[in-house]
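S.K.: These are the structures in question, set out in turn.
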Structure 1
Amino acid sequence: MGQELGITASKERNPSEWYTQVVQKAGLADYAPVKGCMVIKPYGMKIWNSIKKDFNEKIRASGVEDAYFPLFIPETYLEKEEDIVEGFDPEVAWVTHGGDKELEERLAVRPTSESMIAPFMSKWVRSHRDLPLRLNQWANVVRWEATDTRPFLRTREFLWQEGHTAHESEDEADEETLLRLEQYQEVIEDHLAIPSVLGYKPEHDKFPGAKYTTTIETLMPDGKSIQSGTSHQLGQHFAEAFDITFEDENSEQSTCWTTSWGLSTRTVGALIMAHGDDNGLRLPPKVAPIQIVIVPIYQEENKEEVLEYSERLAEQVRRAKGCGCKTDIRVELDDRDHRSPGYKFNEWELKGVPLRIEVGPNEVEDDAVTTVRRDNGDKEMGVDRKKFLRNVEQILEKIQNSMYSELEEYLKENIREASSKEEILGTIGKNRGYVKTRWCGKEECEAEIKDQVSAEIVVLPFREDSKPETIQAYDEQIGGECSICSEDAERWAYFAKNY
C-alpha cells in the first residue's frame, strides 16, 4: 500500500484529516466504491461486535427477542404512515427495476422498519396475553445522505439495531422508552467510557410520527455533539395506522402503545473521536479487541529464552481472572520476526491497545515485566511477574475508569450557561461544547441561532439530580424567560454544533 504507519495530522488543528487517517491506518474501515458508503474491516467489526454483545445481554434480560424483517419495503407500506413518508422521503433509496423489468410498485431500501414491522405486529397481537411484544433486529439501513459523509459518523449505509415493542398502556410504553435509553447510557458510559447527556429532542426534531423522542448525546473533543442513540415513544400513532389492537381483560378492543429505539455504528465513530490522540486510537479495555499486547525484545543469543518466557506469560495473562472477570483477558503475543520492537510499539499504539508489556532479557532474569499504559503513557519497569498477574485486572479497570474521568471533566468544563441571544452566540463562537439556556419551545427561536452560528438544540436535558423510573419524573419546571425571545421559558435547552 505504501502508506505511512503513523498519524501525520493533528487532532487539535485538523480533526477531519486526523479522523480519516485513524480510521484507515488503524485498520477500522475503508472507503467503498459508492460515495458515502464504507467497508468495515475485521478490527472495526470486532469493536462493533463488542458493543452488540454488551447491549444484547442487557435487552435479553428484559424479554427482548431477535427477529429479522426484509430490507425492501413496499411503497404502500410507507404511505400508511404519512409522517414517515414526509420525514424520510429525502433520504429514501428506491428500487424501481428487477433486472430489466420495471416493478409494479417501488420498493424502499430500509431507512427504518416501523412501516414493515408494524403490519406483522398487527398480525401477531390478538390478546392482552400477547403483550408486551418486544422485538429487535440487527440490520443495515440506507439513508441517502446528501451532506458530508464520514466513515462510522455519517454514512449512507450503516449497521444498527432497532427495537420495536407493543404495550397495553401509555405508562408501559413510557417505561420501555426510558429503560432502553438507560441501557444505551450503560453501553456508552460503562463500556465505551464516554460520559453522556440524556434528554428529549425538541418537538420539531423528534422521530416522524412519535409522541416524543429521547436521546443520548456525547460531547467530542472538537466541541461537537454526537447523537449516540435514540429511544422513541410512538404513542398510538403507528398502532392506529397499522391496526395494532388487542382484546383486553374486559373483552374489549384496545389500541396498543408502541416504541422503537436504535443504536448504530455511529457509536464506533464517537469512540474514535472521544478517546483518540495524535498517535491514533485509545481504546477502553472493555471494548478493545486486544486488551494487552506482549512485545518480546531480544537479540539472537537470548531469543529462545525471551520468547519462551513471553509465551508462558501470554497464557498466564489470558487466564489471570480476578475482580469478577467472566472471560479470558484478550492478549496478543507479537513475536513477528520481521518487525522491530519500535515498529510494534507504534503499531499497537495506533490500534489503541490499552496495555503493552515489554519482555527483554532483564525481565526474564528478574522474573518481571515492563508495562506501558496507552491512556497516559505511564511506564513501569521491573514489575514482579506474580504481582502483575494478581493485579492485571485492576490495572485494566483503572485504565477504563481513568479514560471515563478524563472525558467527564471535559464535559463538565464545557457546559456553559447563557441568558441572552448575544451570550448564546458569543459563547458558541468562542468556546467548544454545550450552551445551556432557557427556551420557550418555539422552533423559530432555535432557527435564529442556527442561521448565525450553525448550532442547534441537540437535547432538552433531563433532571440532573435523579434517575427516575418514569418519564414524568424527568420533567423540570423552570422559571425565567426564553433567552432568545424573552417569552416564558418551558425547558432548559443545550445548543451545540453536531455531527
Structure 2
Amino acid sequence: MKRKVWSGKDIERMGFPAGRAVAMVLDTIHRHLRKQDDEIILAQLNAVLASPTSFLTHEVWSRAAQELLPVERKSSAHALRSQRMAYAIYGSQHVDESARHQMEIAMKLPVTAGGALMADAHQGYGLPIGGVLATHNAVIPYGVGVDIGCRMSMSVLALEEKYFQRHRTTMKQALVNHTWFGREIPDKRREHAVLDDPAFRELPLLQTLHGKAARQIGSSGSGNHFVEFGLTDLPEGNAWKLAAGKYVTLLSHSGSRALGAEIARYYTKVAKSVCHLPHEAEQLAWLDMDTEAGQAYWLAMNLAGAYAKANHDLIHEGLVHALGTSVLFRVENHHNFAWKEKLSDGAEVIVHRKGATPAGEGVLGIIPGSMTAPGFIVRGKGNHQSLQSASHGAGRLLSRSAAKQTLTRKMLRQELERCDVELLGGGLDEAPMAYKDIHHVMKAQHELVDIVGIFEPKIVRMCGDDTPAED
C-alpha cells in the first residue's frame, strides 16, 4: 500500500490551475482520501480534470470541480439566435416593457421551443414573472425561480357564511396561533413524510439542507406570502355539487422556504459555469437534461416542490383542526416550477412556468387578486398558444420600493376598512394599490380559463416586514 504526501506542485504538474483549484484539491485529499492508495487518488484526480462537469454534484469532488469550470467557458459559449421566436402575449396593455424585453431575450435562446407572457407579467430575474418558456431538453434554474414550488392551496370548509359572521375573532386568533412567517419557525417540531424522502440523501447539497428544512416545515415565507380566511361564492351547478352560496375558505400562498432558495442559488451558479451566454442573457443559463448536473437539479427541484406542498398541508391541517371542521374540497397548484410536457405537434419539452398557473384542459387552479381583491378558482381550457398556462395573480403595478415611497399606512388602512378586511402583519410593499386590477387581468385571459368560483378575502395574515420574495 503506497501513500504519499501530496503537494501543490504535484497537483499543478497534473494540469490543475494554480490557486484556488489546487488548494481545493489538496483540501479534498486531506479531508476524504488520506487513507486511499496513491493510484486511487491519481485516478480520481485525472477523472475530475478530464471532465469537471461530471463531478459538479459529486459528494467528494464537487467543490474542486467547480474551480475548473471557468477553463471550459469558451468551449461552452452559446450565441443567441439573431431572430427571436414568436410568442403569445395576453393583456399586452397591462405588461411593462421590462418584462417584454426579458421575454424577448428568452425567445432567442438556442434551446427555446416556445413561449408565452401572461397578463400579470412583470420584471424578474432571468425569465420575467408571468413568463412561460418551453425548451428542448434543458432546464433553466432562473426559469423556475428562486422560490421553487411556490404555490396556491385552497381548502373550502364545511362552514357557511353565518359561521364567519359569528366567529371572526376565533378565526383571527387561529391564524395568529397556527401560522409562522419569514424568520419565525413553528414552536414545535412538525413531522411530515417528505422529510424522509430518499432524495435528501442522494445529493450532498440536499443533505446539508435537511436540518433547516425540518425546522421550517409548516411555515410560510415573507414578502407576498400569506395565509387567509375568506368566503368562496359557488354558483348553482358547481363542479362539487354543493348548494349554491358562500363557504368559509382557507387560502395560502407560499413555497419551499430556504430549501428551494439554496437549490436555486447553487444550480444557477452551476448553470452559469457550464453554459456561458452573452451578458444580457446570462441569467437564463441552462442545464442539459442529459448531464449529471441537469438530473441533479431536476431531482432537487421536485423535492422542493413536494416540500412546498407539505408546508401547505401542515398549515391547513393545523387551522382546520383549530376550527373543529372538515374540508369539502381542495384546489392547489404550483406556479414556480418546470414540467415535462408535449407541444401541440407532439414534441417533448420542458415547460417553465415562473409565476404562471398550469391551465391544461379541465385542470383546476387558483388565481388570487390582492389582500382586498377577489381571487378566482379556474378551470383550464388547454390553450396551446399559452402553453396551457394562465396568470398566477394580479401582478405588480408598483415595484416594492415604489410602493413604499408613494403609499402611506393611512391609505392602506382606508382601503382595508373599505373592503372589510383585517390585516395581521404585512407591509406597504404588499398594499392592494401596488397590484394591477385583477378584473382586467382575468378579462385578458378569457381564452385560457373559465371561472368556476370566486373567493373574497376577509382576514389576512402576512409576514409583518417588507422582506422581498420572488413569487
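S.K.: If relative contact order in percent (Cα under 8 Å, 6 or more apart) is computed to be 14, which of 1, 2 is the source?
M.R.: 1
S.K.: Still on this structure: Please state which of the structures 1, 2 yields 3.8 when distance in nm of label points 7 Å out along Cα→Cβ at positions 314 and 450 is computed from it.
M.R.: Answer for the origin of the read-out: 2.
S.K.: Using the calculated result 174 for volume of the Cα convex hull per residue in Å³, pick out the matching structure from 1, 2.
M.R.: Computing volume of the Cα convex hull per residue in Å³ on every structure in 1, 2 gives 174 only for 1.
S.K.: One of 1, 2 was used to calculate log10 I(q)/I(0) by the Debye sum over Cα atoms at q = 0.16, 0.20, 0.22 Å⁻¹, for residues 58-201 alone, giving -1.08, -1.43, -1.50; which?
M.R.: Going through each structure in turn, the value belongs to 1.
S.K.: Something else: Kindly point out which one of 1, 2 the value 21.8, 85 was derived from, the read-out being Rg and Dmax of the Cα atoms in Å, for residues 66-305 alone.
M.R.: Clearly, the read-out refers to 1.
S.K.: For distance in nm of label points 7 Å out along Cα→Cβ at positions 82 and 218, the calculated result is 6.1, so let me know which of 1, 2 that is.
M.R.: This value belongs to structure 2.
Each reported figure results from applying straightforward, stated rules to the coordinates on display, with no laboratory input. All values derive from a computational prediction rather than experimental measurement. Cβ atoms are built from the backbone, for glycine too; each structure is taken alone.
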